[in-house]
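Below: a set of structures, written as structure tokens.
Coordinate-derived values only; no laboratory data. Note that this is a predicted model, so its numbers are computed, not measured. Cβ atoms are built from the backbone, for glycine too; each structure is taken alone.
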Structure 1
Amino acid sequence: MDELLGTLPAHVTLLAVSKLHPAAKVRWLYQTYHVTHFGENYAQEALAKMAALADLPLIWHFIGRLQKNKAKGVVGAFELIHSVDSFELAELINRLAAERGIRQRILMQINLAGEATKGGFRPQDFSPDLLERLKKLSAISVDGLMTMPPLSASADEARPYFRDLRKLLQTHCQVLPTLRVLSMGTSGDFRVAIEEGATMVRLGTVLFGPREPLSRSVGQ
């Protein structure tokens, strides 16, 4: 673990994927290795952990697929939402954030592999016209892009997807200067993702080990 954390470049944020892990493991990772960024897929589980760990200066990210009927419980509760996969969802988040008097940070999910089982914009649909429409949503900050290669892809097979995401950000960052974050790479391919420009990597198993069934209270 020390070696892994020591080799991460300073500009890369380590996002520990804590979904389905108990709050005690999150606390241990913070206290032992000073990891502060944690990613959750399920709002109810995450909110329980946030309450149990409220004494720690943790930064919470929502990384699961966000259904519109669940957005109300996510907006404002998480520092960064990684999985905005449609303009309509961005509009909804903007409206909810405006009602709360906040500015919600988001990432746009790009479906580079064209997988029907994953959400996200097709690269060709992530256009200057879309960016101009996003710029008018004043209660959100579009901070960058996120992608997930096919689950079956090896690290080398994932490289072209990471490279294409970087190129997409470079193409559009002049239209939308807030585009800075490249969230890509997981436990099996994060080193390749960093080589291709990742500024945030999502690590789960390599940090926490295999997932165990949660106890009856995730705060335990």
Structure 2
Amino acid sequence: MSETSHPNPGRGRPAKRDAVVSAARVVFGRDGYARTTMDTIAREAEVSTRTLYKHFGSKEELFSFVLEQSATRVADAFCEYVTEGWARADGVTEQLSVIGRALVAHRLDFPEHFTLVRQIDAEGRHFPRALLDAWQQAGPMRVQAEVVRRLQALVDRGDLRAADPDRTALHFTALTTFESTNASTERTLTADEIAAMVDDAVHTFRYGYQPAT
């Protein structure tokens, strides 16, 4: 596939364009990239194929736009959640719990986005490097940078001991999200269940990264 640029936001009627983007998010997540056709997206959006192509010139262009827009929305929500919770938190344990709950919550609050991400994991060979890089910069790298920044603040304050901030953030993310990521998809986790998972993970993390006495 060739690299494509994002469409001009001013092209076409906004309501129809929004309908196309919303429909594409659903269809790509449901059918996967390779099996999705522009005709299917047009039917889902209840627009003509001609209208669809007025907004997006190719399937790759549409997928790239949907993925980057969705990743930006998820990262924005994550950073806002952490900023607000961090300000109210009392002490290192609560501050770590805020980050952990944000990591779990954004995976559960944006199911359509993470369905798209699973499609990337399964069909990564179909996508050009530029598309994947744009997605990483819009979403995952921003989330990771925010986790690193917050953990480094705790290290600087003397509440944690860590020589490699990036690796520390990876350890923290793995501990706080593993259980919820691998939980049954047949039902939604309750707030109490999420809190218990995160609290246990934070306890384990603090034990491994506590400052030397």
*Here mean count of other Cβ atoms within 10 Å over residues 16-23 has been calculated and equals 22.4, so which of 1, 2 was it run on?*
1
_Among 1, 2, structure where FRET efficiency 1/(1 + (r/R0)^6) of positions 72 and 160 (r between Cβ atoms, R0 = 25 Å, to 0.05) as derived comes to 0.30_ = 2
*At a computed 14.4 (mean count of other Cβ atoms within 10 Å over residues 96-103), which of 1, 2*: 1
*Comparison of 1, 2 - label where volume of the Cα convex hull per residue in Å³ is highest*: 2
_Suppose helix-only ellipticity at 222 nm (-39500 (n - 2.57) for each DSSP H run of 4 or more, over all residues; to 500) works out to -24500; of 1, 2, which structure was it derived from?_
2
